[in-house]
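K.L.:
Pasting the structures in now, so scroll down.
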Structure I
Amino acid sequence: MKRRLIKKLAAAAVAACIFFMGFSTEVSAAAHTRYGADFSSPYSSSDTWVIYWYLCGTDLETNEGAASDDLAELMKVQLPPNVKVVIQTGGADRWHTNGIPTGAVGRFVYDSDGLHSLGVSADVNMGSGEGLTDFLRFGKENFSADHSVFVFWDHGGGSAGGICLDERYQTMISLDEVHDAFDSVYGANPDNPPFEVIGFDACLMATVDTLNSVHGFSRYMVASQETEPGCGWNYSGWVGALARDPSMGGAALGKVICDTYMDGCRAYDVDDIATLSLSDVSKAPELFNAYGAYGVEALQAAAENPRQLFSQLSRGAEAAENYGGNTREQGYYDMVDMGGLARNTQSAMPATTGRLLSALDDCVLYRVNGNYRPKGLGLSCYHPYDGDADVWRAYAELDVSPASIKYLYYYLIFGYMPDAAQEYISGAPVYTQEAPGTGAAIAGSAPAHAPGPSAHPIYNVQQLEDTPVDVDRDGVAFVRLTPAAADLLSSVHCQLIYMDAEQDVILDLGSDSNIVADWDTGVFKDNFYGTWPMLDGHPVYVEITYEEDGFNLYSIPIKLNGVPCNLQVVYDFGREEYRILGARRDENTGIASMVASRELIKLKPGDVITTLHYGMTLSGSDTEYTEVEVDTFTIGANPTVRDEEVGDGTYGYFFEFVDPLNNSALSEMVTYTIRNGEITTYVGNPFAGTGGGLQPTGGSSIADSLSGGSVLGSAPSGGGSIAESLGV
């Protein structure tokens, strides 16, 4: 079957009609205020304030001086006598500010007379509960005020990862340790908490579990659902506002923190995916129990039909905003917007989602969202996007998380209902716990390892391997899944490969969601028209990270000036173009793999980019792709990603069937042979058992594009072969 190539404009229109019919394609940054929220100034202008700043510098300070930059921002503010900032520094191999010690803890106060050292103490692990407790006790014993604020500064890893990565000790503070540290020094007092605001100037910490950890210790919490850019909070903005009006309350201060944060992100052009929210901590118990009841109803549904429930739950999580990346390339941070998840699973949990959404709305007073984070409702929750048992175990060890949610994901990951969950299976879906922070830690009851993809009692997606593919009269390939097969899946994507028998190479070009999906009928059709994303004309490997009404987000692995990164790219359907948001360093070793890279690096003229692909030989016995450096080139003033024609050649296309644990199977191969701009589609592998023979002819192909770059440190001049370029 044959069809002609069409250009991006038409392809974008087709995709927009297919996926987003009835929705606006315009996206924009926005601030959202809960109806009736009180941002008044209830205090006296003469009231005293102290801000405790837990400044754990980590690699953000060592490499970029980010903590020093924020300290310099603070010192632009002229404080009145009744406002002070007490600072503890540590956790970094190197400090960029003179006077801040390395290998020890420094303590400082910034007041109306400037910055003063309070002395240097022995080194303390700032990524530990003990280090936090020590600073809390120091602050309480030496500085008192009418109103207090506490700010954590560093990396964040969401509910399971915790806060504050000490670079020297390679540990982080868990949410239970946060709760216990505040409790040991102040004691929980929900009616009159000791802090007006507890804030997290860190990635991924606006979670329901974080909120539970500070219940009883603060009136309000400020944190981000998404990764924060390197500039972080705007300290001259929000501390300056408090200096000008010490009569403001914690809600008003939290709103200012959100607004000035977004102003700062815009100034650095990193606002597109920025988020920050202000939550009323007094509402945590109702939200906690509403979330627990949601977990109970999900457990009851899972007891009836686990495969169907978990597929519905995972599809709901796929369709909701997720944060930090959640792809094979970037890693998985397992944080999903709670509101989006609840909305997307109302049909599966009809008795409890209304209460959960109402409790969430009561809790989040104010939030700011960037252009490409428009739907997050202010707080996230844990969802295991890849079924990592170790991450689940870290989450399940927390007392600040509802037991029903832990049992629910235990069932998903390990494949059977834990005995202790039986108490929730019968009766109404209710969950009552006296207070957040007293939940059950259940990780000790879990098996040492999750079952493999072929041994899972619920999911064996491998049975869909080589699912038959048909081609219709228009040359469109499609698969038809039975309802039972569809219930195995959380998503269906497509994968594209380039094949060249002469060069004996297979090149993986990545995955996309550009298919026509009808879950009701189980029919999935290809939407390939001979184009693929290219960076300044160079083919790239892409992974889709999120689909939204008006845009898709993608991740592209590269080396930026020799450093492994993931380029963050958005395709905006309203603008009908790709936009490069920036690059994040690949944090994939040790405990650093539990935190998302905070800095979004903007590309600049003169940067050297090396594209990273995955390849294997056609003729060999390879069973796994090998990462290879392909093109190396220097970018100019306006680097662009565009869908460009891949050129004449032979391409393999697969429907990829992904289960809720991120195991996948591939359909039969669809082969596209492109010659002179015309696509011939048929099912099967043209090279199977032939040792090659079908050769791409004519035109400018991906092989031609790849052959001229600098690869593995050496550049084959004059257009070396793709095999030489890939080093196979």
Structure II
Amino acid sequence: MISTVIRLARVGSRSELAAAVLMGLGYPAVMLAALIPNIWLFAAAGAVTYAADWYLHQKNSYLVNRLNSVRAGLPIRFLLRQLLLILLLARENLAEQPVFYATVACFLLFYGLQAPHGALATLIKLRRTMPVVTRNVDLHGVRIPDAPPRTLLHRSGEKMLHLDLPAVVGVVAAVVTGRATPAYAGVAATLGLGVLYILLLAPYLRRKRRVPGAGAVLKAVDIWLREYQPTVALYFSGSDDSAYQVNMWLETMEQVDGRPIVIMREPSLVPKLGDTWVPILCIPGGQHVMARDWSTVRVTLYPANVGKNIHMLRVPTSKHVFIGHGDSDKLASVNPFSKVYDEVWTAGRAGRDRYALADVGVRDEDIVEVGRPQLAPIRRWTGAPANPVPTILYAPTWEGWDGNPGNTSLLRAGENIVRRLLDADRPVRLIYKPHPFTGLVDKKAKAVDERIRKLVTDAAAQRATDPRWAAEAAASQAGQAAARAELLRIETRLAALARPGRKGSDAAETSRVSLADPHRLAEVKRLRAEWNDAYWRSAGWWEHRVVTGAEPRLYDCFNEADAMVSDISSVVSDFIASGKPYAVTDSAELGPDEFRRQNTAVRAAVILTNSAVELDELLAAVADPAADRTARERRELKQYLLGPDEPTSMEQFDAALRALTAKAEARNAGVAQRLAGQHIGEVDREDDAPPIGTPDDTATDPTDPADHPVAGAPGRTGSGALGVLVAEDEDDAAETTSVG
């Protein structure tokens, strides 16, 4: 019941729901108190509205945003409370007293101060917004001053409105005591603090406190590009929840043969990227992307099919490759949009066959098998559980955009799977790691996710009190406490290393200071490995866990687990690299034979119905190698899906990169040669032409291509025959923001 109310109220937790209820009741109570009048009820209800409002804003509650859309935003709520205070004064027969006029004048002047304050805060943010956000890019040609203190600009409008508190408290105190002095003091404090806030912001509009204009910043980016000369680019655009699609490729980009760069489009994603020395250049504006010189980039890699890819696909001097962000039998893995790329790189033969079966226009000769370099950290199974109690990972995928019941097991089978694992005859430890997109489309999936988390948490608490585990818990108590202390130490150190520069710096200042520090990156990598080890040691090998967030990573969960239950997604394909038993749920109820026919990755899996009764087969395979009937099929399927073990995936990836780089250079050399030959032909025609005015002089034929030579200089973005189209369309770049 409470979960339903939480969803309807658009709040994220019980505490947010309580705050929303208190705020909803508080304003009517304030109105009633003003009308009665009752000063004590007014003070109590007013305090509740302040506190509830503040809490919901701190939690960034969706409910608060919805109130703004129905004209009940924060300024209106503050104004309502102030008007009710004036009404209270009138009902207390103070309408003819100086304190009444002082209160009215205070709130009028206070709202007069909101405009210059809001204008200053907005201008400062605009003047510090650069056309790019960078990491590991040396913009030494641009002077970027320090950002204003975070306390001044973060939620500045909310802070300014709360400066009415001294006046409100002072007036209430005046009514209670019958003395006007507290009211005058509060009024003076409110107006004085409002003016002071404006005066503190004003200096940051001075020229030396502002970021240089877009032209100067872009010029510095161009200089850096000419100096660095990137050869391979990872290009990405996506939603705020999609940073993992870039993070999974960062380590591979660090190892590629060439000079890598990551090109992004959404500034909000940059802080969510993992630590890397690879230069990251985020350019939000499509026209700015197309105006840069990408002529040294020979291969551009795309992890996602999105509309903004078109701004980079227009670069003719680079070859373009779709690499995706996973390898699975989902329809997204055979998107017809993939036809726009020069090549599509898949992990193994299965990806090639998938495109052939889908017949979406991707030619077989344009598909290259490169393995999955990201899977190197996954350890191979030894054939037996690492601990006395086997660990089963349940990692369901999200519900998808199309409403297909086969997308996720959560809706139809999730709770059955979890209950059967928690109540298994032979005890197992359950690790539950849901997809970060869970509930993005279907709120029912989010509700199931919450119920499963509670089931796992309750089962963990119950197991902690179970006598069967008491001896183990007592024996490992000291070790777990030491591991938790180590976690705290590592997290403190990682927090200090997380971001270079001052605390509270903005994107512009971070771009200035976030240059790669090999020593810092090495320490961060070491600490993350230590953190992962300590995380698993901080709880017993029998304790159930819910794992969310970026850490521990999915592959760390793979290494900790002895088997996995999941859905049709790249998670299954990646887990196959471990060689461990796994199960996949046929949520759409296709039947085992049809399910295997349609989905390559489940050919060596235990197929679960929505009742999950088949989990006993999986648990038997984990406990006894003799009962593992799919071991051989898993080995064969691994090579089919992910490619051979030798050469390594990174070696295959680099070989494909070198081959495509050679094609790009051959193409560019051919275009340059044709343009040079065309230019020589034009000169010859001019030398042989009769003098103007002679009988042999002829008019220009507008239909003859020879009379309209292709312009453009080789070696620049937009050069060659295709370059003319790019140059002509650049003025319309702002309109070209999506495909399809």
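K.L.:
To test your reading of the models, identify which of I, II gives 1.00 for FRET efficiency 1/(1 + (r/R0)^6) of positions 311 and 391 (r between Cβ atoms, R0 = 41 Å, to 0.05) when calculated. Don't jump to the answer; show the numbers that get you there.
P.N.:
On the way: I: 1.00; II: 0.35.
Structure I accounts for this read-out.
K.L.:
Who wins on FRET efficiency 1/(1 + (r/R0)^6) of positions 167 and 543 (r between Cβ atoms, R0 = 25 Å, to 0.05) among I, II, i.e. which is largest?
P.N.:
Largest value of FRET efficiency 1/(1 + (r/R0)^6) of positions 167 and 543 (r between Cβ atoms, R0 = 25 Å, to 0.05): I.
K.L.:
Consider the structures I, II: one of them gives 0.99 for Rg/Rh (Cα atoms, Kirkwood Rh) as calculated from the coordinates. Say which.
P.N.:
Numbers: I: 0.99; II: 1.05.
Only one of I, II returns 0.99 for Rg/Rh (Cα atoms, Kirkwood Rh), namely I.
K.L.:
Right, another one. Looking at structures I, II, which one was log10 I(q)/I(0) by the Debye sum over Cα atoms at q = 0.08, 0.11, 0.13 Å⁻¹, for residues 287-510 alone calculated from, given that it came out as -0.34, -0.62, -0.83? Intermediate values should be presented prior to the final figure.
P.N.:
Values: I: -0.34, -0.62, -0.83; II: -0.52, -0.92, -1.13.
Clearly, the read-out refers to I.
K.L.:
Which of I, II yields -16500 for helix-only ellipticity at 222 nm (-39500 (n - 2.57) for each DSSP H run of 4 or more, over all residues; to 500), as computed? Could the numbers behind the result be given before it?
P.N.:
Working: I: -7500; II: -16500.
Checking each candidate, the match is II.
K.L.:
Please compute FRET efficiency 1/(1 + (r/R0)^6) of positions 431 and 607 (r between Cβ atoms, R0 = 30 Å, to 0.05) for structures I, II and give me the label with the greatest value.
P.N.:
II
A short reminder: the numbers here are calculations on the coordinates, not readings from a lab. Because the structure is predicted, anything quoted here is derived from the model rather than measured. Cβ atoms are built from the backbone, for glycine too; each structure is taken alone.
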